[in-house]
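Every read-out reported here was derived from the displayed coordinates using simple, explicitly stated rules and does not represent laboratory data. Here the structure is a predicted model, which means the values were calculated and not measured.
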Structure I
Amino acid sequence: MIVTDPIADMITRIRNALRVHHPRVEMPASRLKGEIAKALKEQGYISNYKVSEENRKKTLRITLKYNSGQSPAITKIIRVSKPGRRVYRSHTNLPSVLGGLGHSILTTPRGVMTGQKARKLGVGGELLFEVW
């Protein structure tokens, strides 16, 4: 299967797994997906992630996080920048997600980071998705 937007595929796999309360989700790995998983773990949206290699194929395994009462830690995750319409923001123009309760994840010249961290470092980039 050929995926034209691997980030949207990653987000959809996470969203679908959360809806049916799966403990983890697997997907083909890439460096960008690993960095996104790292940013999600730092913000407390996922429990853990691991990149493993089997038969020369890298796989990213994400352990999902659920709060008490089995409600998912991720309420909503929305893709912003798409292959047909890229969305770039400067550090002064980064959106506040859900009044500061959510996070925007973006890729910058300094790597993948949240909008808050990008604002502090004074760097903008491509706004990948928003999560809360």
Structure II
Amino acid sequence: MRDQDQADCRKIKRSLVALCTGAGRPQATVRIACRELEAFYVGDLLAVEKGLDISGLAGKQNKARFRDPHPLVCPSDELRKLTGNRYQKVAGSRAIAPHLDLHSPRSRSFHHLIRAIRSANDELRGSGG
């Protein structure tokens, strides 16, 4: 998995699939976070509120710009603004991630990631692994 950033996600995915195949892992699942991983967080402001201990963020989730995080050009900048610069990429991700809603993510790319993980888990269970 990697961020899309400003690149064409189809090209990124083809390149990563080719790398996995070349490394002897053709079965690898590749997912792209559109545009940035932070879109996952903007799509779940309750998780941001809990993870960074900031009151009132979850109430902003129903505003048009936060209902679907993917049109945001730079979700990490948006998070910094929302949190008064309390969001930092590594520490913020570690704090927010345990609170993410895995059952109804607003971020389409997060939804696809969760679905791929569940599918891989189901396959492992089905094969006795």
Structure III
Amino acid sequence: MARAPITFQTTGKFNKTTAYLNRLKQNHILTILERYGSRGVAALSAATPLDSGQAARSWYYTVGQQGGRYWIDFHNNDIEGGAPVVILIHFGHGTRNGGYVQGRDFINPALAPIFEAIKNDVWKEVSKV
């Protein structure tokens, strides 16, 4: 039994569809990450325990994109003895005389609301019509 080919014919324009697809291509995720980068640095600076204040002033961020992946990284360039001071504060460390300084988790609580806000704004960006 021979099968008849199926054909379709359409009329009209695809303006709305094309506009929607173009909006999806032009997302602003890097802009969102840039906006929250400075907020994250401010939150980390405010939460960093102060001694000299150098560690609190040494926060910075970078954002990037590659192959459809986006990221934001927070860094601190206050280094003592080859180790980042904020990591020593966060996780704790041994002292020269054999003692131990207990770590203080200040990074995660400072960044939790920033990451939540990023998540919400990125979701709005990728799900908008």
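Points to keep in mind about this one:
- Rg and Dmax of the Cα atoms in Å, for residues 14-85 alone derived as 18.2, 63 - corresponding label from I, II, III: III
- At a computed -0.42, -0.73, -1.11, -1.19 (log10 I(q)/I(0) by the Debye sum over Cα atoms at q = 0.12, 0.17, 0.24, 0.26 Å⁻¹, for residues 54-117 alone), which of I, II, III: III
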